[in-house]
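Participant: Read through the structures below before going on.
Derivation of every value follows stated rules applied to the coordinates shown; laboratory data play no part. For clarity, every value in this text was computed on a predicted model and none was experimentally measured. Cβ atoms are built from the backbone, for glycine too; each structure is taken alone.
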Structure I
Amino acid sequence: MATTTITERTAKLTLNGSASTNEGEQKPEQPQPTYRYAHLLPHFSQDTYPPLTPYEHADPGHRALGHANPRAFLGNATRVVELTPNLGTEVRGVNLAQLNSDERDELALEVARRGLMVFRDQHEFIDAGPEAYLEWGRHFGRLHIHPTSGHPDGYPELHLVYKDASSTFNYELHDSLLPTVWHSDVSYELQPPGLTTFFLLAQPSTGGDTLFTSQVSLLRTFSPQFRAFLKTLSAVHSGVEQANFSRSGKRGGVVRREPVEHVHPVIRRHPVTGEEALYVNRQFTRRIVGLKKEESETILKLLFDHIDRSGANQARIKWEPGTIVMWDNRVTAHSAILDYGESKETRHGVRITPQAERPVPALEGLELTNDTA
């Protein structure tokens, strides 16, 4: 099987080949040679990068719209199940590693339409290695290099999620009643990600599920009058707190690009499907442009709480070996579930993160400027 379960004794993270960690943290041990994905453990290079520059994104889903059968890539599927009416499809019998260019385009369109797709038994893809991961991701857009996270040595375009019994390089939530942080990945970028691929190389024997929510169906639950008002708004998304978390010595302690803040529409329109989606998230959205502080905080709290609580718009993914999850980051939000800490087991995941277009406002002509900066 492609995915394995690691206990405290079988895999511990090293930082740039050393066992040093932040003061007061337990020192992780050298990874044991039996771990088949040791070459994909987090590495925290000191490389720095210039600011991202705009690029012209060509969405592959557009090409699939012209296909005679835009769902032809599912022709060999042995099982296709809609996880919920609003979000998510689970597929068995389709080998992602064998999809050709047209089938990848069709996949992009289907993920845009369903928001989330779960592919089981993808061992060939997972074992293909980092060069294959990059080739796959580049089909869907320019690959994003995360400004603070760990990556496999030599492959900065691959974002890693890692937690073992003594180390973590994500946000600590032990002092919170709800250890979930709903977010759309790096929404603070001028061109945030679109079609995103994620899989686990190691997972706890139970727990560590991932929650997803449809920002399309969430938006539909609001009254027409309130939706119309939200379309007139834009909000600041900020990477400053994430960078400061690393600068404090955590998450590997590196900041490869200076943090940015960008203004995006509160309601965005998907460029392929035309669907409108709520585009705020608790982790990165900081304020609504042009409103007074109390007004902005009240509206954002309403929106964040709705995202947190609206189970009818959510899907929960239970991981099993060989699972690959793909989502459209433009129309969904997600959160890991940190419920496996007592097991002392490891969760080690890889995210392939192509960027997409700058968010398109649902309200034509909406100005995306920050008049409070």
Structure II
Amino acid sequence: MSAADTVLLAIGTKKGLWLATSSDRATWSLSGPHFLMNEIPSIGIDTRSGRTRILVGVRSEHWGPTVAHSDDLGATWTEPDHGAIRFGDGDGAALERVWQIRPDAEDRPGVVWAGCEPISVWRSVDGGEHFDLERGLWDHPHRPEWGAGYGGAAAHSVVPHPQDENTVHVAMSTGGVYRTTDGGASWEPRNAGITAYFLPDPNPEFGQCVHKLARDGVVPDRLYAQNHHGVYRSDDSGDTWKSIADGLPTDFGFVMLTHPRREGTVWVVPIKADGERIPPDGRPAVYRSEDAGNSWTRLDSGLPELDYNVVLRDAAAVDTADPVGVYFGTRGGEVYGSADEGATFRTVAAHLPDVLCVRAAVIES
């Protein structure tokens, strides 16, 4: 990271948004809260086109959900009239929550994806100011059978292909992984090998409760999934999956992060089980693999010896600095950051409300 660069860390919580900046990833300046008393379940930081745009999914108990954006690092915010995401009169649905905001590849400026509740995917071509419903997925014959995970019916992972604009993967709770290869006209389930032990048929075509999906930073057809019990890798764009949970203390969790430049490097944050949602033995740790999940290393230097709070699916992120920074926040309101790919952690912020979402980006000072 050059001396002219700054890392921006955006922290969405149950009661607002905080923004942290640092030039050395050791000391941080924190501003906020923005959108006080509003839930911030999703954040996207778009550094394309020579500017930094922060996009946030905002959910008000009174006004409902929308997407707001700032082009001046939070000094001012803009929300489109009538909301950025709206179902049509004939859709028979109303927006409940924006679970995911994902800027597309560098060579597709303006394209931003949103995954929402009820389970739906939306695409923007104007930098996230207005979104259109991906009707190929909304009208899918499987949709009546998709269910709600514990937190709601969420399309929580939208993973565009970096080289093929027509290929996008989506993961939902509950429904599993779906893929389009024709720009959203049609979507097919891609869950072979991912189990759903809670269903009468534990190996269904769809219905899996995938918690998070991520793409390898170098091998675009390699995907990683953290499931409701199960950690998996696909080497064929989701056609088949195999377990990579050996070496982890538990196969349950929500987080799945990938290195932006190094093949096979991933991070997960294990949780004991769905019935006891705490770190194993109450000892929080990040686990890193550098061989695509064939082996894992426990990383806990700088983390508290005991902490019974968990990390939610989007409450973790990596930056693109060298070495890569790794960040996560807990439901206890603590946020930790590592400037050495997880080898050591420092506290970035403490005593915040429940952390729902964390996003990091390197920006020009």
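Participant: Assign the value 13, calculated as relative contact order in percent (Cα under 8 Å, 6 or more apart), to the correct structure from I, II.
Facilitator: On the way: I: 28; II: 13.
Going label by label, the one that fits is II.
Participant: Could I ask something else about it? Can you say which of I, II returns 0.90 when FRET efficiency 1/(1 + (r/R0)^6) of positions 134 and 214 (r between Cβ atoms, R0 = 30 Å, to 0.05) is computed?
Facilitator: II
Participant: Where does the value 3.8 come from, among I, II, when distance in nm of label points 7 Å out along Cα→Cβ at positions 166 and 246 is the thing being computed? Display every interim value, and only then the final one.
Facilitator: On the way: I: 2.5; II: 3.8.
The structure behind it is II.
Participant: When distance in nm of label points 7 Å out along Cα→Cβ at positions 326 and 342 is computed for each of I, II, which one produces 3.8?
Facilitator: On the way: I: 3.8; II: 0.3.
This value belongs to structure I.
Participant: Here's another thing I want to ask about it. If percent of Cα pairs over 32 Å apart, for residues 38-237 alone comes out at 13 when worked out from the coordinates, which of I, II was used?
Facilitator: Details: I: 23; II: 13.
Derived from II, not from the others.
Participant: Given 20.0, 60 as the derived value for Rg and Dmax of the Cα atoms in Å, which of the supplied structures I, II does it correspond to? Before the final figure, lay out each step's value.
Facilitator: Values: I: 20.0, 60; II: 18.8, 57.
Derived from the structure labelled I.
Participant: When distance in nm of label points 7 Å out along Cα→Cβ at positions 262 and 294 is calculated for each of the structures I, II, which structure yields the highest value? Working shown, then result.
Facilitator: Details: I: 3.4; II: 1.6.
Structure I gives the largest value of distance in nm of label points 7 Å out along Cα→Cβ at positions 262 and 294 among I, II.
Participant: Same structure, new question: Supply the structure label, taken from I, II, corresponding to helix-only ellipticity at 222 nm (-39500 (n - 2.57) for each DSSP H run of 4 or more, over all residues; to 500) with the calculated value -5500.
Facilitator: On the way: I: -5500; II: 0.
The read-out comes from structure I.
Participant: Out of I, II, which one gives 12.6, 41 for Rg and Dmax of the Cα atoms in Å, for residues 190-277 alone as computed from the coordinates? Intermediate results must be reported in sequence, preceding the final value.
Facilitator: Details: I: 17.5, 47; II: 12.6, 41.
Answer by label: II.
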